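Each value in this text was obtained by applying a stated rule to the coordinates, not by laboratory testing. The structure displayed is predicted, hence computed values, not measured ones. Cβ atoms are built from the backbone, for glycine too; each structure is taken alone.
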Structure 1
Amino acid sequence: MTSDTELVEMEKSRLSLHGLGVICGLTAGVWLGAAEAPTKLVNAGFSPFAISLCMVAGVFTARWTFPTLLKGTSYVFVDLAEKKHLIVWALLAGALWAVANTLTVFAIRDVGLAVAFPMWNANSLIGLLWGRVLFRELEGASGRNVSKVVLGGISIVIAAVMLGFSTLHGGATGAHAVRGIVAALGASLMWGTMYVPYRKAYLSGMNPLSFVTAFTVGELGTVLALTLMLDGGIHSSAFQLLHMPGVLFWLFLGGFVWVIGDLFQQFAAKYLGIGRGIPLSNTNQLWGLAWGALVFGELAGADHQHLLLVIGGSAMMILGALAISTAVASAKEHTSTNEAVLRECHRYGLDYNKTMMAQAGDEFGGKEERRRWWDYLIVLTATAVFVTLGVRAVVPPLAMNLRWVAVLGLLLFVSLVAGGWSLWRRTRFC
């Protein structure tokens, strides 16, 4: 029989992991909101495929760097070898991400950053549906918690739509706007479905750092194939951008920023589930609006009606995030999650005790985390790529408010320190 002391410790652990997941979800929102800013280069005449491919090249570089830096390749490959069945799922998730990311670039080109964001952020509702149907998320939750999660997610989507409409003052109309909206909604469907492999991986105890290592192979391969098939093959403007390091740096930087946001999103999905973690990360709409309006002037000339939409949408999004943040999973809900873990263990022959430890952030200590010489080579090579491009970077041909770039950049740094320290202190990035 479980003692009162053990019950208290279990409750503290649940609250600790919930709080960690909330921090990760909100930090993801800050970084994912900033990641789309460099894709504004599509308005400078570059092909959406070219923008997406170059951005994903930056993603690929960063995705291999962070797992190597934090855990080492030995750890990552041992984790992948123990759960080989998840490699296919990671590749599939990467392919879905690549298609969605390319669609977002089309959407930004046709309707603008601030309008496209709310359309594809409906992915949180799609993810919530998949989480309930496939993984029995929210089963055993109280009616109050179900209401908080569902209404909070809906509030965030409605708020995103309000924020999107706040920038509609004459710039996004006609056939191109319809095309852009369809692209944004398509991205929403792709991203909402992409969370299924996420959740499957973390129910099996895979570390997010290992998952994204395989994930990035799928995304780079897919976007390269799309570029070759649909954007003129080797004559695509993507390959012309390779000879423009001054511009290429900003796209690589966008990929780098996206990776940090996505890693926090992965940890949020692990510790909160799809239904809670993804809506929190979708607060990136607030930050996307900040970059679009403050840096790129997308709210210039807005009237009082549009400004009221900004205020109302921002308030609603904050309230939605607050509702989800306070919906702590009950013991019954954790029991349902544990049953889902047990099903995955039986299906693939995994060790249940090890998987449960990994699920709680207390990963087994038998994995090799010692750094090899090639780990340092990977990190140095990736750093050299960014430094080389950065030294040759030029200011993009876009009107920007550099003062706000500095302010928002500082907020990115503060959120990274807060989120990274919380993950390290509680789980050592497990």
Structure 2
Amino acid sequence: MKSTLCEILSEVQKRVKPSPADRDALKEAAASIISKIDLLAKDSNQEVKGILVGSAARNTWLAGDYDLDIFLAVPESGDLEKAMKIARRVGKDYEEKYAEHPYVHARIDGFDVDLVPCYQLPDASCLKSAVDRTPFHTKYIAARISGLEDEVLLLKQFMKGVGVYGSELKVGGFSGYLTELLILRYRSFPGTLEAACSWKPAETIDLEGRGKVPVREPLIVIDPVDPGRNVAAALTLDKMFQFVAAARCFLKNPHLEYFFPKNPDLLSDRELLQAIDERGSQIVLVEFEAPEVVEDVLFPQLRKAEGAAKALLERNGFSLLRSDVDAIGRRALMLFELESWELSSVSKRWGPPVWEEAHMARFLAAHPDPISGPYIEDGRAVVELSRKWTRASDLLAEELPRLSLGKHLAPAVRSGYKIYAGTELAALPGHELRLFLTRYLKARLRMC
């Protein structure tokens, strides 16, 4: 029997709402960490205060999500490095990371904890760094979200299920704070989906009516605590409408699988080879060692490199179907699919109209020894030239290091990379790599 919308949402809530025991454990862990921060600050005679922020502070965290965001606030005239010194002493198992400024990522009592220095400011108009907004976000949401927490959980899980949750640049989706603002605007999970069905590019949401964002982006959600900022700035057009398409389909035919999708069955070696053969295209994978930078630095540069490589291929006559990038552990990957395996050994080069004498002279001087031509076609000079690269893999092997690839990626590529083409992909090891190839070759979204 087909489940009703209410039955589905009730089942989702059972799965995603933290149990009282989990809530108590999180509160206890957060209180213990903050107490230790305050004690360390007192012992070292520093003005540093621990503050719980994020979804844990707003009761909008999903069951099974054992992440804590704890800020170490210093006075407006204080020194963030003093907060960092304390952060390094909070847990023994930690590593230092860097976003806009350094912070500590630690594993404490079973929780993944980000310990982030910030400035304690009187209001959001005095921001000294991006992270300084977060405590104001927490205060704003906490004061308004009561009674709507379960709606936020439903929306977050739906977005996770359809692959659009996460504002990190690898994903380009919806942040947790953005989901909370959407629920505040539309008051329920179904209401948010119904509203999203009619979204168009540059859709604008301004809860406080104080927006000052002049840009045209896919979705504009004015930050209530900082009216000059678009909370949805990281959201890409494709992810926005991936959500819209899923919302339409779900409302027409609700199903639990939107929230908890099945993992795709990995293509076996035989299935992978069969898929490559059936497509009849050329699939080329470039692999190199990823530089040691955070994902929000790595992925913009991977996308930049992807764009530069695509332009190189197209300049040399190759027609692309699709491309993608990923990072798996220390492996950076760029995948290109071309319409044909090999180009002819001759290419056609169009020149200027014959009546443009000066341009004609330069064109002819630039191609003194063509295979054929010059001749005239549609009033323009034409020559046929010997093509240097007939296979995309050969072109990439020679020219990739010469492209503009980004500050961190360029040295990584120049230090060495490997290129695999066609059936060679089936011999590459690794579950995550095979998952990447499977998702690429079996790409299919819910649309209706």
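Given -12000 as the derived value for helix-only ellipticity at 222 nm (-39500 (n - 2.57) for each DSSP H run of 4 or more, over all residues; to 500), which of the supplied structures 1, 2 does it correspond to? This figure was derived from 2.
Suppose you compute mean count of other Cβ atoms within 10 Å over residues 121-128 for every structure in 1, 2: which one lands on 12.8? That value comes from structure 2. Taking Cα Rg over 2.2 N^0.38 Å as the criterion, the top-ranked structure out of 1, 2 is 2, with the highest value. Given that relative contact order in percent (Cα under 8 Å, 6 or more apart), derived from a single structure, equals 12, which label among 1, 2 identifies that structure? Source structure: 2.
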